[in-house]
Structure formats: structure tokens, C-alpha cells
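Next come the structures, one after another.
Derivation of every value follows stated rules applied to the coordinates shown; laboratory data play no part. Keep in mind that what you see is a predicted model, and the values were worked out from it rather than measured. Cβ atoms are built from the backbone, for glycine too; each structure is taken alone.
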Structure P
Amino acid sequence: MLDGLRQRMSERYQEVRERDRKWVLQLRVQRLDKYLFLLVTGFIILNFVDVLSTLAALATGPPFYEINPIASGLFRGGFNGFLLALFLKYLPLAPILFVVFLHDSTKRPVEVRTLKFGVLAMLCAADVFYLAVVINNLHNLIVGSVI
């Protein structure tokens, strides 16, 4: 009984694996690259605006303060702490840019497309997150400066 179940599970696994492999291989790398470039550009710009809006808010003084406990602690370290905070903020760009500019491979086409699709999904989520952060920062700056 268990051998029959194990055999059916193995067959089903192979079917699903082949179906997924075919789906991944039909992804166009040139189109993925175009979307990845746009999303990573947006990610970089939104991070930059986040830093600028945070600095503008902190420069105005109270009632503005950094909510992120890691960044807040680093900011207390003066300019060196600020540089370390910037380094940590932009550090995730290294593997992201690696995948964005990774060329298609004839040896490993499934792996390259899977990486690119994964980073595409991650960048979509990251851009939405940073857009919300930037909108919140700018809203607080505008409302705070009016009051």
C-alpha cells in the first residue's frame, strides 16, 4: 500500500516539476530584464527619496524622530553612524543588481529565469513598501510644517 502511494507521489512530483519547468522556460528573459530594470530603478529612487525625506524631517527637529531602532541607533553615532546606516540600507542592492544584469544561460536557463522571476516579485513588493514609506514621510513633513 505504501509502495503504491510512494509511486503515485513520485509520478505526480515529476509531472508537476516538468509542468513548472516548461512554464519557467517560456518566460522571455528580455522582457523580464526590461521590467527588472524599471523596478530596480524605482527601488533606488524610492530609497534615495526615503533618505532625503528622513534627513529633512530630522533636520527640523522634534517632533520628528527615526522610528527604525537600528537606524536611530546608528544616527546617534554621528556622521560615521549615518554612513554605516546608508551602507546597510543599500547593501541589498548588490545581489539584486547581480540578478538584474545576469545574462541568460544555455546551461542553466531554468535557474536564471527562476532567479529573475523571484527578484521581479521581490522588487514589486519592495517598491510598494518604499512608496508607502516615502508617502508617509512626505505627508508627515508637509503636515508637520503646516502646523
Structure Q
Amino acid sequence: MILEETRTLPVPAGRIVAFFENLDAHYLDWHPDHTSFAWLDGGRRHHFHFDERIGGWRLALAMSVERRSNGRQAICRPMSRWVRLVFPEMSFAVSDVGDGCRYTHRIKLRLGPLRPLMERTFLQPLRRHMYEESEYLAGLGNDSYVA
């Protein structure tokens, strides 16, 4: 299954890319359920660790990042092969649309028969979390934001 949050933001694509490149400085502000974020390889920014709460679940994972399209698409994969069995990847992409951009966040999951059991406690809160994150990004159109 793929969860997707796509919306047009009144923010230049470059500002969204800068936000993600400096996520260590913005992660806690991005969503109240975020608890920590760190780049694991310093300035290279190819691996990170994040910790957040989704519903009653805690996600604390190390991820690798592959950037494409001149930094406008990032594909993030859990570093643990066991986690990748159920959570193969998530991606973020931005493209220019007028004075703003189209932002797309996708999460691929393989839940099989567990999906109905996880709908209320994990999937619904995750969809809401993704929406709230995109709401925050829409606010970056405010001229007071500095990457």
C-alpha cells in the first residue's frame, strides 16, 4: 500500500529543498510528534536517524537517502533490512508550479493481513501526521522563514 500526501504549496520549490537539507534545524518545529532528528554522517547528509510518535506507536529509525532530480526528490529507505520488509521506503518530491510548488510525500508499506488491525491505531494517525506536516510546509511561504 502507498500513503500519499500531495498538495500545491505557496512556497518556492527551492525553499522546500532547503528545509529538508537543513532538517536537523527544523525537525522539532515541523510537527509536535517529532522528538529527534540527526544526520548520521555530518555534512554528507546521506543517512539520518529520526524519532517520532504516530498514534500510540513510536518510530525510531535510521534511514539512507538517495537524492534525484537536482535535489528535488529524496527517496529514504530504512537501513535495517528487517524494517524494509514492512516499510520499504518513503519519498519526498517537489516541482515548480507557478510561484509555488507541488509537494508529494509517499510512504510505502507492506502490512498484508495486519492492515485492518493497524488502520485505527497507526494508519489513520499517520495520514493525519502527513497532512499536518504539509500544512506546516505551506506556512514556509511566510517571508520571515530563513533556511
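Taking distance in nm of label points 7 Å out along Cα→Cβ at positions 30 and 46 as the criterion, the largest value within structures P, Q is that of P. One of P, Q was used to compute P(r) over Cα pairs in 5 Å bins from 0, in percent, and the result was 2, 8, 14, 14, 12, 11, 9, 8, 7, 6, 4, 3, 2, 1, 0. Which label is that? Label of the source structure: P.
In terms of Kirkwood radius over Cα pairs in Å, for residues 22-61 alone, the structure with the greatest value among P, Q is P.
Here the criterion is relative contact order in percent (Cα under 8 Å, 6 or more apart), and among P, Q the highest value is seen for P. For the structures shown (P, Q), distance in nm of label points 7 Å out along Cα→Cβ at positions 6 and 94 is largest in P. Look at FRET efficiency 1/(1 + (r/R0)^6) of positions 14 and 110 (r between Cβ atoms, R0 = 41 Å, to 0.05) for each of P, Q: the largest one is in P.
Matching task: -28500 is the computed value of helix-only ellipticity at 222 nm (-39500 (n - 2.57) for each DSSP H run of 4 or more, over all residues; to 500). Pick the structure from P, Q. That value comes from structure P.
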